[in-house]
Structure P
Amino acid sequence: MALELDKIATEQRNPRSAHIDEMSTLDMVTLINSEDHRVADAVQAVLPEIAAAVDLIAARLTHGGRLVYAGCGTSGRLGILDASECPPTYNVSPELVQGLIAGGHQAIFKAVEGAEDSREMGAEDLRRLRFCDKDVLCGLAASGRTPYVLGAMEYARSIGASVIAVTCCKGSKIDRAADIGIAPEPGPEVVTGSTRMKSGTAQKLVLNMLSTGAMIRMGKVYGNLMVDVRPSNEKLVRRCQRIVQQATGADEAQAQAALEACGYRCKAAIVMLLCGVTAQEAQAMLDQAGGRIAGAVAETVKEENA
């Protein structure tokens, strides 16, 4: 059956930009900016679904599962971007959050013609990852109908895994195929069908919340500090020092000494300074509290008040 673009929300023409090619450059970018303002409101309308997805993802990751994004084109690249930021920001394994794109690695940089039209390729890419029922799949497609993503979602459901969808077409095939459908509707693009624009921005905002929210629920943030950051370069080493200082009120020398004592693990250094314990004791307290600084510190306070 022929693809009917006129029935897809992301393919509609935007009357506000009907004469954008005749505008001055300033008017052009002003219009684009005005349209971008609609994106945050569209995401706000689906916050309950995003919250439910965050809780689902956190539960799966905590119990040995993985989060896998699957998408095509811009959507696939956004999933890969979100996944690739998790290891340096939260010191997790690269396998914990992964991104798949139709056409494989080369499609990150250059479109692979026809790749998105294969349902079997979506399923096969998950099989290659040994995707299992402990994992959670997040299907990404602005249009809500991409065969590659639908194939991945169908395979995931067939083996009992949880499935989330992020699309900009509410009620679409991909939205309906998910356990939790997240479908912000930012409206027609300034350039008709150019879903790297408002639709891409909407998806990026949602993915930010999914991964960040799950990591917060897993105890990888203390207050608003990224306490599991991996100090892989000079900037991040310095950030570790600042995080420890901000979390404890210690001076630079104290923070540096604590970090050196525990192998530059921010969490352990913070517990060491807040609770007056050794690096080994701090790590044991964190293990007991499921890696959550607040829990480790609260337990110490409880013991002191007993």
Structure Q
Amino acid sequence: MVDVTASDERTASASDYVALLKPRVMSLVVFTGLVGYVAAPGAGDAVLGFAAILSIAVAAGASGALNMWFDSDIDAVMSRTRTRPIPAGRVPREEALMLGLTLSALSVVTMQLAANTLAAALLAFTIFFYAVVYTMWLKRSTPQNIVIGGLAGALPPAIAWAAKAGSLSLDPLLLVAIIFFWTPPHFWALSLLQKNDYAAAKVPMLPVTHGAKATRIQIFAYSLLLAPLGLAPVLTGLGGAAYGAVAALGGAFFVALATRVLRSRAGEGEPAEDKRARDLFGFSILYLFALFAALLVERVLA
């Protein structure tokens, strides 16, 4: 008779499988996708629109599960991620893989049925790009991983726009560009705080390969590009006065915080200096949310 001990028992709960989907990342993806759908021309359909946004959410969760499946070795080393379901031993890697593949197929098929081939193709490309190009290749091979890989997280507004309008134009590409250029200063601010973890996991993040000073310079440079880019939708008519005010004030404050990081010694092991990178990281989330929220409110009121 086999003695089954407590350590042999499965301890996974429903929340562990939810955690595989990276719900915090998913929430931002869903929100930017929703804004892209609302901002797209045409009346749209409430039920089909809901199905399209749900498909984007499921695809984001699928990408998260595939990422956790492949990166479980890295997650086990880093203090920020070692309590995730796979490295903690609560969910087998094979189950995460099957969950990711199943949800990937489900999301793309649903998008095809609810919207059109363009939206479904963009969604499939996004899953592939995040799971294969970024997770399996870029993340472990180049310090530009988050720059190039950021395209996956930037595409949801364009996918939702295509789902409603059936085509793309300059406006959705501007929304993609805003998220794309937002990603490096946002993520590098965090990586300055997690530099030792990335080094231990042998992930070639910019602070590890080029040092904290070079990372702070890159954060500042991308912030200078992001601030005026955030105002571009006003020039095309996509954003109105309220959006323009949010973009101008938010962009100015973003650059100000990036300047503080540039002049600091963040990432060099001094808690007081690291706070400046932490402040930028926190504000960057608020900045992106405020931009898209302003656009959403303007479109709903109009």
Structure R
Amino acid sequence: MTGATGFIGSNLIRDLCQTTDHAFSIVKRERSDTSALSDILDKIKVYTLDPAADNIYEILAQEKPDMIIHLATLFLGSHSRAQVPLLVESNILFPTKLLDAMASSGVRKFINTGSFSEHWNCKTEYDPVNLYSSTKRALEDILCYYVNAHHIKAITLKLFDTYGPHDPRPKIFSILKKGLREDSPIDLSPGQQTIDFLYIEDVVEAYKKAIEFLGKDTDVSYETVFIGSGQSHTIREVVSIFQEVAGRKINVNWGARSYREREIMIAIADIRKADDLLAWRPRFSLKQGLSKMMTEEKIR
């Protein structure tokens, strides 16, 4: 697994270690913080990539895993000139080396992670919201080569917004929790954009279903599947639900922040293919997920 030290990756590999008998290895950068995996580090093998990630070839040749789960990414909602090489290196160059190492080592199963932001306002066609979205699509195009030329069987899960307990990412619920803790006003946009939020336990289950899918003897070589709740809420509705679950009001300055350039105003996952192909459907509504998150974090 790549990206195992992140929020989704750490939750996924912890669940897999607890519920399966498989052996797991992760690859990480030298600077990656493994504290999120402190309770399971004795159960997994950890490889550190060299600065250029060229040792991924040796790692896969040694390990010869049954499957790769690729979660590592660099997300930037907007970018500076200096960050362009970082996006390309993290989201295109490294995973291309990973795929090439798979091809040379005979590893033939790959779970990729894409983003709903490759389809601005939930358009069917490709319309990237930002450069990050473009790098995710670029990898999918490269993946198609390895699928066709090297018979790699793959699936890309295009994730909508995710959340859960102890999420360190600077997302909307981090802002709302800070507002509760500090009892201070928070600045938000006008709040009319809609978001599809998926609870982390449902995210983990989607990856487990993808693992099962790739393990089956089918003629399918490559699929892309949207993974979300299938439910959409405006930011104003999200704040209202959050306050209801918390049992406390938050002082929000609506409109204090402008919408971002190419703000996603419509976000709702079409999960019919996930149901048909993977037999996966989300279990938690936003209210249920927030309740579980706040109970675990002792937020009331």
Could you figure out which one of P, Q, R the value 45, 14, 12 for Cα extents along the principal axes in Å, for residues 234-273 alone was computed from?
Q
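Out of P, Q, R, which structure matches 38 when percent of Cα pairs over 26 Å apart, for residues 50-209 alone is calculated?
Label of the originating structure: R.
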As an exercise: distance in nm of label points 7 Å out along Cα→Cβ at positions 138 and 178, calculated from one structure in P, Q, R, equals 0.9. Which structure is it?
P
helix-only ellipticity at 222 nm (-39500 (n - 2.57) for each DSSP H run of 4 or more, over all residues; to 500) from the coordinates reads -24500; which among P, Q, R:
Q
As an exercise: P(r) over Cα pairs in 5 Å bins from 0, in percent, for residues 130-217 alone, calculated from one structure in P, Q, R, equals 3, 15, 21, 20, 15, 11, 7, 5, 2, 0. Which structure is it?
Q
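Where a number appears in this text, it was derived from the coordinates with a stated rule and is not lab data. Values in this document were obtained by computation on a predicted structure and should not be read as measured data. Cβ atoms are built from the backbone, for glycine too; each structure is taken alone.
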